[in-house]
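What follows is a set of structures for review.
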Structure 1
Amino acid sequence: MKGLILKDLYAMGSMYRNTLFSMTIVCLCFGLSLGAEGVAAATAIMCATMIVTTFALDERCGWPGFAAALPVSRKESVLAKYAVHVIYCLVGTTLGFVFSIFVNIFGKNKLGFGELGVCAIVSFGISMLFGFVIIPIMFRFGAEKARFIMMAVIALPTIAVYFLADKVNLGGIVLTDMGIKLLYAAVVIGFILIGLASCAISVKVYAKKEF
């Protein structure tokens with residue numbers, strides 16, 4: 001599986017420079033308007049979307065058919081994609097944290113170092129959830145169709161959150177220390193379960209594909 005991971009990391013090549021350039025532009029041009037938290041989230045998600053490009057490159061060079069002839073199980077191929085996605089999300093979160101520090105220095109709304117850390121953790125979770133949703137779709141429909149579905153994956157939750165934030169009043173909710181701990185535990189457990197379910201679906205879908 002290590003070879004599969006390295007294959008994807010090396011194959012991206014010039015895409016790393018392009019993505020880093022795009023991140024820098026976002027930071028310089030929109031940093032003050034997005035704020036430190038917005039830059040952290042945008043950077044992490046930009047790195048997370050690179051997993052889509054790895055699928056596109058595989059399809060372009062006929063890799064799935066070639067991999068079927070190798071002594072590598074389809075489960076390993078699926079897990080390798082998730083491992084690559086985790087790496088991209090970690091790199092994106094780290095870069096986003098660095099960019100957010102610079103934006104925070106020059107921005108109006110100053111955040112503490114701990115708050116920036118929380119923003120980084122949330123950004124990592126969002127970017128990982130993106131992969132949990134889009135990777136099974138790419139295994140099922142391919143990278144080209146998944147690009148259009150990816151737009152809906154990003155747009156629909158954004159619209160839903162905006163609508164709920166506008167309509168639902170959370171000001172009257174008061175959480176105790178125990179309630180906050182239980183909420184954190186529920187979020188972590190839910191995150192893990194979604195990840196496991198995503199992997200299981202991808203393995204099942206990819207196992208049925210014919211090349």
Structure 2
Amino acid sequence: MEKACTIESGEDKAWRELGEADPREVETNSGAGYIESKNVYRLEILGGVYEVSASERRITCISEPGRKPEYFISLTAPIYLVQAKPILPSGELVKEVAGGGFFFRGSHTLPLDAIAGKYGADRDSFLRAAACVGGVSMPGGDAAFAFHAYPRIGMAFMLWLADEEFEARAGLLFDSNAHRHMALDALWAVALTACQRMLAFTS
């Protein structure tokens with residue numbers, strides 16, 4: 001709860017800053033598009049296309065009309081738009097982002113064991129689940145796919161199937177520049193949303 005409160009306070013600040021920001025600068029920094037006639041930003045998040053209105057503090061999924069954005073997507077979208085830097089993804093995937101070595105542990109541990117439990121004997125379903133985050137198959141483990149949480153924040157899920165010697169394992173990797181575009185608590189929230197989509201997926 002404390003972590004959610006921290007993100008929420010950051011969200012309120014981000015909405016205010018986004019409303020005062022130069023749209024062209026936000027475009028350059030975040031990779032979003034600005035639609036002047038509607039006064040909204042168009043932004044790709046986990047494979048979906050969303051419109052973000054700073055004046056109305058509203059986020060709408062336009063790629064799936066009627067779909068309600070997840071709680072943490074609503075919290076982190078304005079944070080990303082004001083915190084992102086004009087730095088492209090490095091293409092280097094790492095297990096831990098800078099400064100996140102202790103952050104993604106304890107109460108902030110991502111449910112990767114649950115993902116391994118769901119897909120550890122079903123590689124094909126794991127790869128089909130890539131669609132729920134806009135993933136594209138890539139080499140790695142027994143199955144893997146890369147995706148963009150936000151335009152400048154790359155991630156990848158990896159799966160190692162269970163066998164006679166080892167239990168199934170799942171991992172979530174981050175582009176090494178991910179921490180440059182979003183505070184760690186917000187980055188954790190987006191990663192958790194990606195994990196929740198994987199767990200909710202039905203083939």
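Read the figures in this text as sums done on the coordinates, not as results from a lab. Everything numeric here is computed off the predicted structure, so don't read it as measured data. Cβ atoms are built from the backbone, for glycine too; each structure is taken alone.
Suppose helix-only ellipticity at 222 nm (-39500 (n - 2.57) for each DSSP H run of 4 or more, over all residues; to 500) works out to -29500; of 1, 2, which structure was it derived from? Before the final figure, lay out each step's value.
Numbers: 1: -29500; 2: -11000.
Among 1, 2, the structure yielding -29500 for helix-only ellipticity at 222 nm (-39500 (n - 2.57) for each DSSP H run of 4 or more, over all residues; to 500) is 1.
Comparing Cα Rg over 2.2 N^0.38 Å across structures 1, 2, which is largest?
Working: 1: 1.12; 2: 1.02.
Largest calculated value belongs to 1.
From 1, 2, which structure was FRET efficiency 1/(1 + (r/R0)^6) of positions 14 and 142 (r between Cβ atoms, R0 = 25 Å, to 0.05) = 0.05 calculated on?
2
Quick check on the output: 29 is relative contact order in percent (Cα under 8 Å, 6 or more apart), derived from one of 1, 2. Which one produced it?
Of the options listed, only 1 reproduces it.
Have a look at 1, 2 and say which one yields 0.7 for distance in nm of label points 7 Å out along Cα→Cβ at positions 22 and 150, as calculated.
It must be structure 1, since only it matches.
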